[in-house]
Structure P
Amino acid sequence: MELIRIPLHDKHVALGAKMVGFGGFEMPVRYSSDLEEHMCVRNNVGIFDVSHMGEFQITGPNALELIQYVTSNDASVLESGKIQYSCFPNDKGGIVDDLLVYKFSDEKYMLVVNASNIQKDWNWIKSNNQANAHMEDCSGQTCLFAVQGPLAAQTLQTLTSVKLSDMPYYTFAVGDFAGFSNVIISATGYTGAGGFEIYVSNEHAVQVFDAIMNAGKDFGIKPIGLGARDTLRLEMGYCLYGNDIDDTTSPLEGGLGWITKFSKNFINCEEIQKQKENGVSKKLVGFQLQERGIPRAHYPILDANGNKIGDVTSGSISPVLNHGIGLGYVPTNLSKPGSEIYIGIRDKAIKAVVVKTPFVNAGV
């Protein structure tokens, strides 16, 4: 399959990015080194071009009805300007995708979905749109920049009249930015380092990117690739769809019970509620190696007797902690913090301990 190029492809190449395939798109994986880029975001500020993400507008008098049915969280509690993390349960007990729900008004919402699932998610929502809400896929017309790090607000404040320091976590505003109007500025983030997301039309993307880079010069801003994005989200214990959650993992197994609200009717809620009542047999946990080693996705998780009990779903060396961390599914009886497990690395069983996430207290 031919990879889709994001609008700023040539700019990233000019900045020295190594481009790789990810979710059907050609994306910058790194510009310098993953470690340097990771620490730049943790300590200063970095900019990610995540224009591969999908954006759907759901509008009309029945918009909320559709969102309530296809997502697990309770979007009825959202006020205008608020954002909610949620997931699409499938009809087999698994997860179609995880997403963000933005509420603009009672009749206007935006869903932000993962790049690799844009068509799949669109088809899923459309096939369940008995509410006959209006749907529009804006993914191809929208660029998205995530400006992350403790100096993100200072970097961006000169570009907008929106008071960024006054924006609580998981809120957004529509305002002026870098000389353009009607720009969506949100405060969510996938790094735990604090920061903002800037949604702009493709035609303004180059000017906005350049303005952010220029505004961040005094703060040490660097462009950041997907490599550092992955280690940053892992240090926070954030799930990556396709690795840690997928069509076969239930929200309860994946630690997403907190976004699964049984106060409303949603797809397959009866089955998921039975899981809650009966308990699940496995759970997604964070673990920390007790010896040297690098855990990688698909490495086996073993018990003390060497029996395979699960698989690593995400793993790496934490740049901040300087030792191996990861996520993986284990039997429920070994899911409590402090439980000892072993990771199979090159025919060796490396001791690890289950820990609470986030692994790193990064500020948000």
Structure Q
Amino acid sequence: MKTTPFTEKHISLGAKMHEFAGYNMPIEYSGIIDEHLTVCNGVGVFDVSHMGEFWVKGPKALPFLQKITSNNVAALTLGQAQYSCFPNEEGGIVDDLIVYYYEPEKYLLVVNAANIDKDWNWCVSHNDEGAELENASDRMAQLAIQGPKAMATLQKLTDINLAEIPYYHFTHGAFAGEKDVIISNTGYTGAGGFELYFYPDAAMKIWDAVFEAGAEFGIKPIGLGARDTLRLEMGFCLYGNDLDDTTSPIEAGLGWITKFVDGKNFTNREALARQKAEGVQRKLVGFELIDRGIPRHGYNLLNADGEQIGVVTSGTMSPIRKIGIGMGYVKPEYSKPGTEIALDNRGRKLKAVVVKPPFRK
């Protein structure tokens, strides 16, 4: 298995380790619920160094990104980040990603760890424009410091005024005595906070500085288990569960990152525009269980007559709400919030209702 610069630290702290996307990653430390609540109420630190990073540079960078991604990269201002996806030719999604407008003619793409090779090959094979591509995934480390006390923690370590970085914007500069650290007001928890990108040789220095700065706020390391429950409570999609090569961004409710603007002829634009105009055969929805139970990936969703209308893509017991919550694809006529449906929990029919995420207000 691959390692991150923090792997030995996780092991020494007693984390439960497991393979994820080919990496030896911490799943939990003190327990998923405790870690989840730590992020919601204070501050927690996630090692997300397994994520992939590609630089896209040169005068052809923007034309390339306009073709290969669904969102309108031309609308970005310097220092702004954008959630997007790579559509494929069959109507599905190669991956979802974040695009950072770093400098004129220079962008950073952050992709999912499990898809690094797949995404890199996709970018290279579709680079007819001649953009300069660099796979920097092995030369960048990343920590996500999330929670309402994240800003107070990190502000101790930089002269950059973090309060002046808007949501989905970033800057780069000195942090914890290290140069050229990217400080991004982003994250996948819904609890607020920042993501830091830096060279691997600075990893432990930054880790130690962050934990010292956050000690007064009860800072804790957080595993991938709580990362999943946090993103699900917000209704954020996870690639491989809610998104994949067969799910279109329109079906997944990602029409807001699929921009049909003049001059942006991205992959499979015509078919996706037709979906948006004519409708789709299934829609991704959120739902809450009325009966006691926990929805799991792959469970069938039913109507009142017991007929299958869809399937669960993500599910858990909400640490905040203490009820079963989930997301899944259903036939469009069952997608309206308030619609009563049911979950087939290994033969038990559990009542549920369609809701609009986030589940955690």
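Which of P, Q yields 4.7 for distance in nm of label points 7 Å out along Cα→Cβ at positions 168 and 344, as computed? Corresponding structure: P. Which of the displayed structures (P, Q) returns the greatest value of distance in nm of label points 7 Å out along Cα→Cβ at positions 152 and 208 on calculation? Once distance in nm of label points 7 Å out along Cα→Cβ at positions 152 and 208 is tallied for P, Q, the winner is Q.
If you line up P, Q by distance in nm of label points 7 Å out along Cα→Cβ at positions 144 and 176, the top spot, with the largest value, goes to P. Each of the structures P, Q was assessed by distance in nm of label points 7 Å out along Cα→Cβ at positions 64 and 248; the largest value belongs to P. Could you figure out which one of P, Q the value 3.4 for distance in nm of label points 7 Å out along Cα→Cβ at positions 96 and 320 was computed from? Derived from P, not from the others.
Identify the structure, out of P, Q, from whose coordinates Cα extents along the principal axes in Å was calculated to give 63, 49, 38. Going through each structure in turn, the value belongs to Q.
Just so you know, all these numbers are worked out from the coordinates, no wet-lab data involved. Bear in mind the structure is a predicted one, so any value in this text is a computation, not a measurement. Cβ atoms are built from the backbone, for glycine too; each structure is taken alone.
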